Structure formats: C-alpha cells, structure tokens
Structure 1
C-alpha cells in the first residue's frame, strides 16, 4: 500500500498562518489594554458643569490610577471617584480637605484649619460658596480618617461633599491628570496648591 501524502496549498497555509498571527496580536494588545485600563490609567468623559470653568462638558481626560497606590491624595487635586450615592456613576471634583483637616464655610468661602482657602487659581473672586445639608454655614467638621472632602469648581451647579458628605479612599479611582480633547485644551490638568 502506498503512503498517503497530504499536499497543502502553500497559499492556504500562508493565509492561515497570517490569520493566526493576527489573532494572537489582537489578544496580546487586548490583554495589555485591559491591564492599563484596570491598573494604570482610564479615560473619562466629563459630563455636566460641576467643574466649570476648569473642565467642561465633553472634555475627555485620562485618570491616573497608579499614582494613588504610591502616595495619598492631596488638597487641590482633581479626582475621579465613584458616586457615593450611585456606584455605577463616576464623579469628578476637587479635594478641599484631607483626613484630619477642619473644614467650614463662612461668608461664601471655604476655611480649612482656620485659614481661608485661596481658590483664585481656578475660581473668579465673585464666586460664592454656599453651604449644604452636610456642611452648614459657620459649622466646622473634621475630615474622618481615610476620607476626603470634595467640591466642584462650579459651586452653584455641583452636588458634592457640602451636600452628601465625605468620599472614602476606596471610592477614589484616581487623579485627573491629562485632557486629550478638545484639541484646543490638550494638556496636563494642574492641581491647585494651598
């Protein structure tokens, strides 16, 4: 009995090889992309006016997720976090108080540790900061350990810690660090220094 030889068409073999190679490449890139998304950086689209004029509706930003694994969030930084009332939503606000800080609102301004917060780098001097259900005018609260007090830059249109309280460290996704859209505003998102 004669042996049976299978004669593969070289074109078919080459095509199969290219398809397998392409699929392998896609899988590798998907794995790398997933790792970056889960552990290093995440894109977000700003929706709403709570951070106006610093960030506007339709801005696209990159959130640095790895930085807070190495250091603690600081006052003045803009953070993205899980909405304390609805975990499926992400919020973006500025940190006003860190653990141990004493925060109050008086005369339309934030005071932290008895010092009026200088917000001129991101707010007009005419902006009036009103109190809320959680932080009432003239009352002082101390930020709990592992918690943060946050506020939107657009004080008239922001649902923030004044109304619903602190953000826990576990709810923080990361620091907003780079705006990549619109092209006219591309660049690093600077934190305020207090």
Structure 2
C-alpha cells in the first residue's frame, strides 16, 4: 500500500576510496535527519553512505531499491532503521519482509537493526494510538530477527523515549536539530562499536 506522496533521498561519500570501511545507513525520514551528523562524527573512521525513503518494505520498489543500493558498494556494516512507514503491515508480515531483505543485505555485510522511534499525535500531548501498537510489534520483530541472525540492536526507541520534549517536532514524529544530534551520537557510537567486529 502506497502513501499519498513517496520520496527517496541518498548520498554516497568518496565513492572511489577504499582506504576506510564503508557503512550504509538505511532508513526513513528519521535516518534522513541524522545521517549528515553521523557522517561528520565518523569522518576519518569510515565512509558513511545513506539511503532513506518513504516506501514500505512490502513494496517491490523498496526491496529492489535497497538491495540494489547495498550491492553497489562493499559495505562493512549496514545500519537499518525503517519502521515508520507501511502502517498497514502486521507484525508477521513485517518480520517476514525484513527477514527476506536481511538475507540479501547481510550476504557480505554485518547488519545492525535499529528499533523504530516513538510517535506522538500532533502537538506531542499524547502517544499516537495506532502507531504505538505497531511500534511495539515492529520493535519486537526486529529484536527477534536480530536474535535469530546473531545481529546487534541499536535501541533508538529508547533514545527517542528519553528525548526532551523541546527536541521534538510538533508533528509528533520528527525532531529538531538537537534531537537529531542526540540520535547521531547514538548511531555513531553504535557504528564504531560494531565496525570492530564487522567482516573485513
């Protein structure tokens, strides 16, 4: 099921260089918000590419897009954070689609699965009822999949829960620059830690 508007954003750094490990950030608009800050924090440690989009993981274009992008470079690590689209999917469907995609992405790269971030209704007064249910299902699915595959988790949900209210956008989903800086710190630390055990 598609949304009213669909979008794709991506960037690859220093694509001809192989002197440092290369990392791919896969995600949605939350990833889009922190990717540049992560790149700055990891300068000199690794090259950070990213692809983020609004397509849900049960669409053909998403699987073609992400698997093709990941296969185009030699990634030591893939940080995967894509749970805030495709609200129609059940936990079972989400797990199944994630598992199939992870089998493609993880053939030559280590994967870290990030839990999806909290969603409030507009104005940040109360949690979004529908998304709260879906997030629990999806974050449980991500943890189950990581455990099944032996991959690690980056608990960005916990980061989002503890985010100061003033770091949140009034739409209930996105964040201010300070909010994305907080995520970037967590993601950069996670990447560095997992690169130490990534495949050469």
Structure 3
C-alpha cells in the first residue's frame, strides 16, 4: 500500500510544495550560473529509472564542456568549476529533479539514477535497485555517499528496495538534511565525482 499508493502521492504533493518554496533559491542559483558565463544553466542526461526505463534527468550545470584535442570531454575534475563545487557540496544542483518527481519519474527517496551504460555491468543482485523509482536521495547517500565503494553502494540500494517503508524514508530524509551541511563524503578520494563503475568483477 505504501509503495504503490502513499509514497507516489506524497512525492507528487511535496515535490510541488518544495519547488514553490525553493524557487527563489533556484532562480538565484540559475542567475549566478548564467552570470558566470554559462548560456544554459541546466544539465540534461538520460538515466535508467524504474524497470530500467530511461528518462531525462534535470540538474543544474556544474561543469564546463571543455574538450581535448580529440574532441573528447576532459575528466570531470578538470571540468568542474569553483561555483560547481559549491553547488554540488550544498546539493543545489539537485533542486530541478523535483520536476522529475512531479512527473513520476523519480521519488524523493530511492537508489540514485546512474548511467545507462552501467546496465549490462550489473549482477542480478545489483539489478534489483531498478525495481523501484530512483530517488533524489537514498540509503547509500546517507551512508557514505561517494566515499564508499560501488559494491557497498549497490548493497545499500538493494537493502532499501527490500526494506522500503514510511519510517525508513523519513529517516533517510532527516539524515539527508544533516548531510547537506557536511561535504566530507561528497567525493571519493581526490576525484571531483565518483569513479566510473566498471563491473563488479573489477571491484
């Protein structure tokens, strides 16, 4: 009952409320990004959601599109801006995902949506993370975020899928609020973002 009816209802209602409440902060952040030289302050990317169905995730842009001589994008840590680091550390880049929640593509709480190219690399156990909608925050995010290994992250994702409940969601949301004010777990080692997943056999 909670997973099928109550959770989607609260997601829709509270996402609409939060989007209205946070709109001044979102607008100010957009203006600062544009003032820094970015023509488009938004970042769009395909991500697999529930049942591995792709959707277009919306975030605020935190990196430049700088390319090397071959036309390939430079590593994340070389493209992320000083402003982008602040936006990520404070999770301001996640605000536009409230639109994804309103559209029913995401939930407030669930496994984070990753890249479509990772799908063939998952084990059958890890694929269970796609049995529910992806979330703006999740069990793995409040238990290490990017500071833990991919294997541990997926274990926590599947544990959430198996234990999903109203009380667990509330606990994760409360912990998320405290994590926003702590940046020690945002990045793995000295990388700007989490290292790319290459398959469990390489972990």
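Please treat every number below as a calculation from the coordinates, not as lab data. Note that the structure is a prediction, hence the values are computed from the model and not measured. Cβ atoms are built from the backbone, for glycine too; each structure is taken alone.
Name the one structure among 1, 2, 3 that mean count of other Cβ atoms within 10 Å over residues 89-96 of 21.9 was derived from.
Traced to structure 1.
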Q. Given that Cα extents along the principal axes in Å, derived from a single structure, equals 50, 44, 30, which label among 1, 2, 3 identifies that structure?
A. 3
**Q.** Parent structure of the calculated result 1.4, given that distance in nm of label points 7 Å out along Cα→Cβ at positions 33 and 97 is the read-out and 1, 2, 3 the choices
**A.** 3
Q. Which structure, out of 1, 2, 3, was helix-only ellipticity at 222 nm (-39500 (n - 2.57) for each DSSP H run of 4 or more, over all residues; to 500) calculated from, if the result is -5500?
A. 1
